[in-house]
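Enquirer: Read through the structures below before going on.
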Structure I
Amino acid sequence: MDYKVDYHIHSTFSDGTLTPLELVEKYNGEGYDEIALTDHDSVAGIDEFLIAGKALKLPVITGIELSTEYDFEDIKGVSLHILGYKLDHKNPELLEVTKKLQESREIRNQGIIAKLIEKGYNITKDEIQALGNKNYIGRPDIARLLVKKGYLEKVKDAFEGGQWLESDDIKAFKRHKLSTYDAIDLINRTGGIPVLAHPIKVGAFGSPKEEEFWSKMEKLIRDLKVHGLKGLECIYPAHNENQQGRFMKLAEKFHLHITSGSDFHSDDMK
C-alpha cells in the first residue's frame, strides 16, 4: 500500500481557509499517513498543527513556503518558491525574517485594496479579514471577497488572463522577497530541508512544452543544488505524467529529495 502524504498545505495563518486543527482533522479523515504545514512566509500556525497532529495521532511536519527572487542569466527577478521542512519554527532569526516579510505583505495589500476601490469595487480590509477571521491577507483572500460580492464567479478567475489580480496595475504593488540563495541558507541554518516548490510554475522559463524550458530548469536546479537545495517538488497537481517524470529524473540526477504536495488552500481553489 502506498504511503499517502501531502507536504504542501496552507492554513488560515496564510491564505488557506482551514485552521491547522481543521486541516489535521480533514487529512486524518482522508487516510493520510503524514502531512506538512507550509504557510506563506509564516510559521505562526505550527504549534497548533503539532498539537493537533499529536492528539489525532497523525504524523505532521513543520514547514514554511518562502517567496523568493532569483536572477537567472539575463532574466532578473525570477519568482521561485522555496519550501522548508523539519525546520526549527522557534528559531529567532527565522521569526525576525518572517515578521519583516509579513509587514511588507501588509503594505502591498493596502495598495491592492486601494487600487480595487479606485476601480469601483466596494471592498474593505475588514471584510476580507472577516471571511477567514484572521489577520493574514493573501491574494486568494481578496479574490474570495470579490466572489462573495458578486464581482467574480470563482476564486480562480481572479488569477487568469491578465485580469483582476493578475492585471499589470495590481501586480505593480510589490512586496519584499528574500533572494533564493538567502531563503535556502536560512532554512538550512534552522535545521530544515529546502525544496524548490512547483517548478512547473517558473513562468519566466517559457512553456514546458519547449525544450528550452527544461534546459533552463536543469541549469537552475544545478545552481540551487550548489547553494544548498535539498529537494524538488516533483509530484504536484499541475504536473502532467510526462512532466512529473522529467522532474523526477532531474531530482535523481542532482541527488535531491523527491517530494509531493497538493498546494491545498481550500476547496474553492479547485
Structure II
Amino acid sequence: MTLKNYKKHFISTLETHYPTTEVLSFFNLLAADILGFSRVDIVLEAASEINDTNLKKLNQALSELGNHKPLQYILGETEFYGLPFKVNEHTLIPRPETEELVSWILESVENTQKKISILDIGTGSGCIAISLAKNLPNAQVTGYDISEKTLITATSNASLNNVSVDFKLVDILKIETLDTSFDIIVSNPPYVRNLEKKEIQKNVLEHEPHTALFVEDDDPLIFYTKIANLAKNNLNPNGLLFFEINQYLGKETVALVKSIGFNNVTLKQDIFKADRMICASRKK
C-alpha cells in the first residue's frame, strides 16, 4: 500500500473516534516514529510503498488508537518541560498543567545559589522530580512512589535525562514521619473523585493507572491531609509546599492546608483558568 492510500485509510478509520486535526497529528507522529518521515517527507513520498514490517506496525497502532489507547503509550514516550520521558501503563501521562507547577517551583527558587533539597511525593514517571533536577543543578531531589514498577520507569527516565534523583518505594499514607527535612515538598497526588469519572475521556479512563488518578468521594483530600501534616514537621525554615489540586476543590484544599498550620497559602489557576495548584509556607 502506498503512503498516500494508507493515510486515507488511517483517517477514515479514526475520524469517528477523534477530531480530524488530532487524527492527522497521530498519523504524522507515527510516520515519524515508524517510517522516519517528516511532514515534508509524507508529501514528497506519498507514492512510496510501505513495506510489510512497517505496515504491520502502523496497523497495530491504528487498532490501539481505535481502542482509545493513548498515543504516548503506543509510542512509549512523551515530552514534558522540553525533556523526553518514557511512559507506560504503570505511569500517568504528564499534563501541561503539571508543567505550570514545575515553572512555579522554579520561579520560587530562581535566585538561590545554595544547595536545596526537594521531595516529590507520588513521582510517577518522575516528570516533576527530573525536570526540577535538570533545571536546578544545586538541588538534591528525592522521589517517592507506591509502585515498584513505576519507579523502574522513573529511574530509567532519570538516566535518559542525565540527572540524579533518589527514588524510593514509599506508601505515603502508611508513614508517620519523613526520614529528613526538605526545602521544598511537592506532590501531584490522586485527586479525581469517583463521581467525576463521567467527565474523564475514554483514553484516560480505560488505560491510565486508576491508583494514580482516583480517590474515594467521601475523603477526596486524603493525600493532601497526610502530606501537609508530614510537611508541617519536615519542611526546613522558609520551606515551601506545592500541590497540584482538583479544580473543583480549590477553596476546600486551601482551607485544609491552613487548618494544618500553613498560614501563607496561595491558590493559582492554570492556563485554562481552573484552580490547579497551591503554594504554602509557615512564615512567622
Structure III
Amino acid sequence: MAASGTGKRKSKFEPQMGGFCKVFPPTYWRDRFSSWEECNRFSAQLFEDVILNEDPDTVAGVLVEPIGNTGGIITPTEEYFRILRDICDRYNVMLIFDEIITGFARTGSMFAAQTFGVTPDIICSGKGLSSGVIPLGAMIAREDMADAFFGPAEAEVQFAHGNTFAGNPLACAVGSAVIDEIVEKKLDQKAQRLGQYLRPKLEGLKKYGVIREVRGKGALLGVELVKDTRTNQPFAALGHALKKTALENGLIMRVDPCWFAVAPALIAEESDLDEMMALIEKSLQEALNRV
C-alpha cells in the first residue's frame, strides 16, 4: 500500500512505510499532449528524472502495473515499457511488474510482459493463477536473483521467515491445474479473440455521448465515463447510477465511478459476451435516465 496506494485507499491506514517515490501515470498528463504516444514518452522519461534526483545508488526498483487497474485500466504504449526497461538497465535498477491482475492469459499472453514485449526482472502474480478458487500468489524472478538466496545454512543468505501457509499443497495443486488448463486450451489466444469481439461492441456505446475511451488489452477492458466528449469532464454521478442499475439487471460489474471494467471469464463464448453487452447497454440507458 505504501508503494502504490492512491488517495482514500491508503489515507485511513497512515502512517505508511517510507522509501517510496511516486511517478504519475500517462493518464495524468494526457490532456497536455497532442498524442497518446507523445504523452507516454514524456511519462516514461520522468522515471529517469526521479531516479537521478534520488541518486541511482539508492533506488532498488521500479514497480508498475502493466495495465493500471485501480487507476481505470490505464494502458500505456509498448514504447513506454521499452523506455522503462532501458532506464532501469542504465542505472542498475530492477523493473518489477505487478501482474496480480494482468497475469495468466488475461491480456492475450500468459503475462502482460509478453503482451507489451518487455521482460521485467520480477513478476508478482496471483488471482488468475488459481482462477479465484483458492488463495495463491507467486513471485517470479530472474534465476541469478534467486541464486543469491541459495546456500548452506551457515551462510545465512536465506530469508529466515516463517509463513503459516507457505507451500500449501492444496493451493499449489490448484495453481498447477489452472496453468495446465490455460496452456492446453490456449486461453491466452482465446483472450485475444474475446477482446477483439468485445471491444467494437464497447466502442459502440460511444453513441450515447458519454464515453471518452475504451482501453485495455485482451479480455481486460475499461470504459471511461464523461459528461460530454468535448470537455471530457469525469461523470461520477453516472457511474454511481450505473452501479445500481447494473445490479438491478443482474449484472455484477466494477464501476469506480468514472469508469467501468469488463473482464469476462476466459472460458466465456461470444454468446456470453452478447448477453453481457445487452445488460451493460440496458443498464447504461437506465443510468442516463436517472442522471
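Enquirer: From which structure (I, II, III) was Cα extents along the principal axes in Å, for residues 19-122 alone calculated, if the value obtained is 58, 29, 26?
Expert: Of the options listed, only II reproduces it.
Enquirer: Could you tell me which structure in I, II, III was used to calculate Cα extents along the principal axes in Å as 69, 46, 37?
Expert: Source structure: III.
Enquirer: Given that distance in nm of label points 7 Å out along Cα→Cβ at positions 131 and 147, derived from a single structure, equals 0.8, which label among I, II, III identifies that structure?
Expert: Structure of origin is I.
No value in this document is a laboratory result; all are computed from the given coordinates. Keep in mind that what you see is a predicted model, and the values were worked out from it rather than measured. Cβ atoms are built from the backbone, for glycine too; each structure is taken alone.
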